[in-house]
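Every number in this text was worked out from the coordinates using simple rules, so none of it is lab data. Bear in mind the structure is a predicted one, so any value in this text is a computation, not a measurement. Cβ atoms are built from the backbone, for glycine too; each structure is taken alone.
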Structure 1
Amino acid sequence: MLSLAAAAVPFASVSAAQLATKQLAGPPSEFADMAAVEPARTAVHSKSALLPVQLEKLANGRYGWQSQLPVEGESLNLLSFSGAKAQWDLGLRDPMGTQAKSLRELAQELDRTDFALEGQSFPAVRYGFKAMTPGDWTLSVEADSATAGFVLVEGAGKTRLMAHQTSFNQQVGKRLGFVASVYDEEGGESVPQIAGAKLRVTGPDGIAEYPMFDDGLHGDAKAMDGLFGADFAPLAAGDFTAQVIATGRTVDGKGFVRSAEFALPVIADQLSVRNSVVFAKSISDHRIALDLDVAVAKASSDHYRVVGEVWGMSRSGKRALPVAWIGGMSELDHGRLPLSLDARWIANAKAVGPFTLRKLRIEDPNHFVPLAKIAELPIDIGVLPKAALTRAAGIDDEMRQGLRPTGLIQGKGVGTKLLLVHGYCSGDAWGPVASKFSNSVVFKDFNKNRSHDQFANLIKTFGATWNSYGIVAHSQGGAAALHLYTYYWSGLDNATGARLIQSVGTPYQGTALAGNAAVLGSVFGVGCGTNANLTYSGASSWLAGIPTSSRAKVNYYTTSFKLTNWYTNDYCNMATDLLLNDPEDGTTEQTKGQLSGAINQGHKTGWCHTSSMRDPAQTSDSSRNSTMNSNAAR
């Protein structure tokens, strides 16, 4: 078999026994679910603007900043983020330019609040206005020191900014593009117009701004079509953030400003597929082993996520037949990424050779950045296993997940348990109610930032004490549990009971707050760290490798704030309410908490994401906890 050695990996690799990866596969009906996500489907739809404030020296010896602030209606919510110690003096000048007043004098409401994403929070001061004159006001900031910060402004109208990346090739030296447009939520023949837009990028080397153009030359389709574009090329690996900031006029001629925020992990990994042919061989009566020969440089991992489609031919040789998708986490082994296929998929498809591997993509396991994509490779397989000739009675777990490791069947752990798993940057969310769950234990990786893959492997290591376990999870913990069950053999595969994985408040499709937190953290410090898996784009890229059979093991709940009456602006968190679409729990929007293919156990009002919000924490709901406990697998 042809095999080309990869570059040396600069860390000790995890043995196959420790990693215990599943060899995933599924029917052609799931091809669309496993396809790479279209960037436009991950767009941020923004109703507000997070404006960066850079103070400069003034003639009076203080430091200042000012900007035009379009006010669209009589009400206005404005939050200032100046850090824990800095004292800002904010002022507004009316559209006529005749009156300038302190925000403390003008505001009808003045509150201290926090922008919070789990345990990561940024203090803010909120100014609420009830009788503003619509028009272009001037906002000013003065301080005794040149402290940078942000002002968050909620747009009062129905104008929304839609912005997204044009691709997810977040590697050093590759150009990263963004496009933006605006629309009116109420529809109609008239549309808002962007007057100007810019892309603001913060990275390891500092801040850079790029004008966005509607000229058809910047990934923006056609010239003068209302779609603006810009791009940049990161020259170093690390955590980048990007802001698209747009100004313009609404359908009724009022000024607006909107922004969208993005977290961008840029990786240095380089990987190329050296195959011109995929060499495969029968290794049993049922299974076929396939090897991808790769060259790897600057590797940050010893395993990668691989997805591809196997195709064959009809017996007449006139039609190509889809056989199955294959993939999973594949451990790098002397320059090879091994894959596997159960031959019964071939029998079910009534396919014969020649076979091909199509739409192959190899991604890093933490951010799902595509490192290699190949449209089609021929498969050289020789003699097929016996199972390729006999149609299977049904699709079983072995066809979908591969052979279960002998050690897992024998069970090295002892007993059963229910794991209570917290989320991103979280404290002990389940601790106060752990006694309500029988035969349970709290997973403790508090106040940390982990990718879904890192999180899943930590749960696997922790759970190895027991032969079998189920999981009740909060927030990111739900995604990590699903990731664990999908890609790795663990005690979850030995568990018995009605519900294997249960979650509450998990942003399966991401949360806008992940991008906002990354941008705020670029100035004030990132605390737990940026988590790109929780962004809309990161979550969508992750889900593009999660099959329906795994999702079906999840029972999930969503919650939102208590509704008082139709005219009251209810919320869980005053700051995040300006960034999320109702209904939401202060972190997760109900629509983004949905997991297609899983079991939706319902939505409940009066419960917020964490205990620091207006309504009680969703993990403290005794009724739901009782239901989850009695139905949990162990």
Structure 2
Amino acid sequence: MDSRSIQETAKTVRCLSMDAIQKANSGHPGLPLGCAELGALLYGEFLRHDPATPAWMDRDRFVLSAGHGSMFLYSLLHLSGYDVSLDDIRSFRQIGSKCAGHPEYGMIPGIETTTGPLGQGVATAVGMAIAETMLAARFNTAERRIVDHYTYVLAGDGCMQEGVSAEAASLAGHLGLGKLIVFYDDNAITIDGGTSLSFDEDVGARFAAYGWHVQKGDMYDADGVRRMVAAAKAESGKPSLVMLKSVIGKGAPTMQGSHKVHGAPLGPEEIAKAKAAMGVPVDAEFWVSPEAKAFFSARGKELAAVRNAWETEYAAWRSEEPALAAELDAMLSGKPVGTVSWPAAKAGESVATRNSSGAALQAAFAAWPGLIGGSADLTGPNVTKLPGPAYSAADRSGRMLHYGVREHAMAAISNGLALHGGFRPFCATFLVFADYLRPSLRLAALMGIPVVYVLTHDSVFVGEDGPTHQPIEHLSSLRAIPNVLVLRPADAEETNEAWAWAMARSDGPTVIALTRQNLPPLEKADPIWRDTFRTGAYVVRNVAGEPDVVVLASGSEVSLALRAAELAPGKGVRVVSVSSLETFLSQPDAIRDTIAPPEARILACEAGRSLVWDRIADGFLGIERFGESGPGAKVAAHLGLTPEALAAMING
């Protein structure tokens, strides 16, 4: 890419970004203007991708972690030939537009992940880089490398300040992810002013301590950037941080270098001056350089040829390695291989659902070759150990990841693993620490990607660890996130069904909340309960005729409700296991009324807050305060969560 093409591309990025943000009267011009030359090099030279085949398996991935600079990405996707038109750009930040305020996965091919919450893109990209190494280890042969691509990131000062990027960068260095290259837009400006207000550390030294290869240079020195990228690729045993000193809002004559250019339109006068300085007609809105357009048209043909050459290699590999090809097909489909052998529950045996989950996980591991995952330093307590070696810098073939005590990065990395393709990731920690990973879980829900969250120790029955480790509000708070399926199984059989449901789901994340304490097996009154389970609730205990009282309960409280029903012999008590409260509430009235007739008195019981339950229940037995330190059963009794208390409500 010659200097003229770089400059014409950069001018186009600047003009489209200024005009789109001005028309929307909203947006962030600072990054697109400041990084325009880097964008030209990325899409004009570095990235190995094919806009005509955006889902190409072996494409390089680019993640704009500083998602507020979204016009940078939209401009370059338009130039490159992705499905984003000038009309789409004109509707930037408007309802229904492909060009949302921050990049959204699924809106435009070429957007690899949703970004906006700073630092998330860095951590998600770590997951993508891990996925590349895993696939390469499993499918490349001595003769053919069908998996061989890089993950590039553009991050800003805000990304570097966020904890999630620090967690993920630490793990990336430990794992030696040599095909991860992060460009740091080092402009020393934040919304409030200069970074010196709150941030004066040596970022390069920090990343070097993480085990990264660190280089420093000038954003606008094209040859220097090329040399640094070449050096980053040559350092195959370490991820690379390329720190580029830049000028925020470069090209805005009176505003560049100021925090004022970060997050507001430049205004017609400043835009006119900027265009005049660039030699662009002042009255030309949404101007695209003809030279840049011609360059990217030719570039698209070159990239198609690169992808076609790969397709030839891939076809030969499939012919030579039919077993590997079948395994890869299964992984890419997300479907199980053969029939899943879910573990049989032992009659009469009480078992903690976390242990039941561990057994179900082994069955899923055997059936889904793309199932991978790990825990935030709680493999034993979460019961998530997988067969075979753990994934490491020395062994990329392992399917179990050790995340360390990094819940937030774990969830974001899991998003990257899912987005990359080929994998069905799970991650695990205690339910109470869902708060440490919630932003990444929310993004998984927003993107509609099937990550499974194994969250154990799901109530005050945790016991002696006390209120810091006893979830109270967590089930309610997770249910509050749209598109999150929250499952709380009540015994071993339900736990199998929870895993089956989670693995069948392809349009969003699933939480499986699991007990530490043992639970007895349930005798199900519903003969087709496995089908009814996926409506969100089914009848465990029934009565002759219509019930006087229906008790809705989840997880460990189903057993409690059954004991309470026995203590109220004068009432016709139906007990319902609510596997997924939000799913049950979404059912048509005809289904809900069959399970919980409106003529009956409806009670609910769960070891948590009444939020959401009060939409359906006339009364609720739960916990509306923080817990205590002590043996789990005694804590529950101390807080009033007992069969006797529920029986009193039934009889009341």
Taking FRET efficiency 1/(1 + (r/R0)^6) of positions 323 and 499 (r between Cβ atoms, R0 = 25 Å, to 0.05) as the quantity of interest, name the structure among 1, 2 where it is greatest. 2
For FRET efficiency 1/(1 + (r/R0)^6) of positions 291 and 395 (r between Cβ atoms, R0 = 35 Å, to 0.05), structure among 1, 2 ranking highest is 1
A value of -3500 was derived for helix-only ellipticity at 222 nm (-39500 (n - 2.57) for each DSSP H run of 4 or more, over all residues; to 500); which structure in 1, 2 was it taken from? 1
Here mean count of other Cβ atoms within 10 Å over residues 67-74 was calculated and came to 17.8; which of the structures 1, 2 was it taken from? 1
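When distance in nm of label points 7 Å out along Cα→Cβ at positions 491 and 579 is calculated for each of the structures 1, 2, which structure yields the highest value?
That would be structure 1.
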Rank structures 1, 2 by distance in nm of label points 7 Å out along Cα→Cβ at positions 299 and 475 and report only the one at the top, that is, the highest. 2
Given that distance in nm of label points 7 Å out along Cα→Cβ at positions 75 and 531, derived from a single structure, equals 3.1, which label among 1, 2 identifies that structure? 1
Can you tell which of 1, 2 yields 31 when percent of Cα pairs over 43 Å apart is derived from it? 2
